[in-house]
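Right after this note come the structures.
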Structure I
Amino acid sequence: MPQLILASTSRYRSELLQRLHLPFTTARPEVDEAALTDETPIALATRLAQAKAQAVAHREQTDAWVLGSDQVAELSGRALGKPETRRNALAQLQSMSGRTVQFHTALCLTHADGQCFNAIDTTQVQFRSLSTAEIERYVDAEQPLDCAGSFKSEGLGITLFEAIHNQDPTALIGLPLIATAHLLRQAGFQLP
């Protein structure tokens with residue numbers, strides 16, 4: 001079976017990939033995640049997933065397949081990054097209150113020989129109308145400062161929503177396993 005490297009140090013992505021029962025290692029991609037001028041959220045997610053996979057493949061110089069993933073939240077056509085601070089998280093959640101936000105999760109599975117497979121999954125999240133007190137309690141309880149959209153859907157963040165519309169329940173956590181399994185099969189991995 002081919003070797004696999006996850007181009008991420010995200011524990012969320014690693015935990016999801018473990019569900020496929022494939023051995024893999026992880027590597028930090030060290031990619032500048034800044035958006036380019038006029039770059040759409042989908043284009044940003046796609047470019048970053050590819051850049052992460054290619055950076056690790058180039059650095060590692062192995063025969064392994066490298067899986068990169070990136071998620072970008074989109075509200076009214078603009079990308080929302082990871083909040084990094086409590087203040088930014090509060091502001092992001094306030095801006096999403098009562099609205100529908102799209103989360104684009106891009107995948108790139110690449111090999112040193114030049115083969116590359118890509119996929120993108122879009123999840124729509126409908127937020128409840130949230131009070132300032134609810135937002136503050138949530139951010140203080142879960143500290144979602146490293147998460148696109150300022151929440152963790154696998155945790156208490158689920159209480160912020162009216163509905164989630166998607167094709168893959170794992171996509172919102174950061175690694176859509178249905179699309180990941182499809183790409184891995186294309187590369188010769190046997191699943192299940």
Structure II
Amino acid sequence: MEPKEILEFLHLAEKLKGVTRHSWTSNGTHESVASHSWRLGLMAMCMKDHFPDVDMDKVIQMCLIHDLGEAITTDIPAFLKTNADEEKENEAWKIIFDHISGDVYIKFKLLFDEMQLMKSKEAQVYKFLDKCEALIQHNEGDIDTWLDLEYDLQFTYGIKECQYNEFTKQFREAIDFESKEKILKEGKQK
């Protein structure tokens with residue numbers, strides 16, 4: 001990609017800094033899609049030793065680009081997302097692909113296709129991280145931001161993705177423990 005093309009793509013990707021997600025941060029602001037993606041990459045780096053048979057550099061790349069389509073569509077919480085929304089996000093990726101070329105296009109397209117298929121170890125680990133990061137962030141926000149349905153969702157969201165190996169199961173158990181502690185500490189019951 002040439003400098004002008006890189007800049008145009010970066011301007012498009014910058015929109016993710018201002019696209020907010022449903023979750024709130026510990027300081028009381030809405031989480032951005034960009035900050036969610038950043039922490040996914042950080043999580044992958046921290047967990048590398050627990051996935052010796054997985055190309056974690058590829059996982060980090062997946063984490064960084066997985067929500068790029070939301071620069072165009074914005075974010076829709078998982079509990080509200082429909083098949084039509086999924087299709088809009090896939091259409092948004094076509095716009096993303098129009099903004100890149102050469103080796104970058106090939107790399108992003110291969111990663112996107114791999115994430116869509118969810119058959120590789122790398123895609124499965126990225127999805128595990130994606131689900132867990134949302135749960136962790138939810139625990140970090142004020143419980144007053146939780147919707148009634150989220151008291152159950154916090155314990156059911158991403159269960160399947162957390163079955164990858166013994167470590168992912170234990171990590172999920174640790175998140176669930178934090179969720180239970182938060183609910184008890186805050187004195188909130190649905």
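Read the figures in this text as sums done on the coordinates, not as results from a lab. All values reported here derive from a predicted model rather than from experimental measurement. Cβ atoms are built from the backbone, for glycine too; each structure is taken alone.
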Have a look at I, II and say which one yields 0.70 for FRET efficiency 1/(1 + (r/R0)^6) of positions 45 and 173 (r between Cβ atoms, R0 = 25 Å, to 0.05), as calculated. II
Can you tell which of I, II yields 51, 37, 24 when Cα extents along the principal axes in Å is derived from it? I
Given 15.5 as the derived value for mean count of other Cβ atoms within 10 Å over residues 77-84, which of the supplied structures I, II does it correspond to? I
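Tell me which of I, II gives 21, 11, 5 when you compute semi-axes √(5λ) of the Cα gyration tensor in Å, for residues 29-68 alone. Don't skip to the end; give the middle numbers.
On the way: I: 23, 10, 5; II: 21, 11, 5.
Working through the options, I get structure II.
For which of I, II does distance in nm of label points 7 Å out along Cα→Cβ at positions 117 and 149, calculated from the coordinates, equal 2.5?
Details: I: 2.5; II: 3.3.
This value belongs to structure I.
Comparing Cα Rg over 2.2 N^0.38 Å, for residues 53-92 alone across I, II, which is largest? Don't skip to the answer; put the middle values down first.
Details: I: 1.78; II: 1.39.
Answer by largest value of Cα Rg over 2.2 N^0.38 Å, for residues 53-92 alone: I.
Tell me which structure, out of I, II, gives 1.00 once FRET efficiency 1/(1 + (r/R0)^6) of positions 21 and 85 (r between Cβ atoms, R0 = 35 Å, to 0.05) is calculated.
Numbers: I: 0.40; II: 1.00.
Computed on structure II.
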helix-only ellipticity at 222 nm (-39500 (n - 2.57) for each DSSP H run of 4 or more, over all residues; to 500) was computed and gave -9500; which structure, I, II, did it come from? I
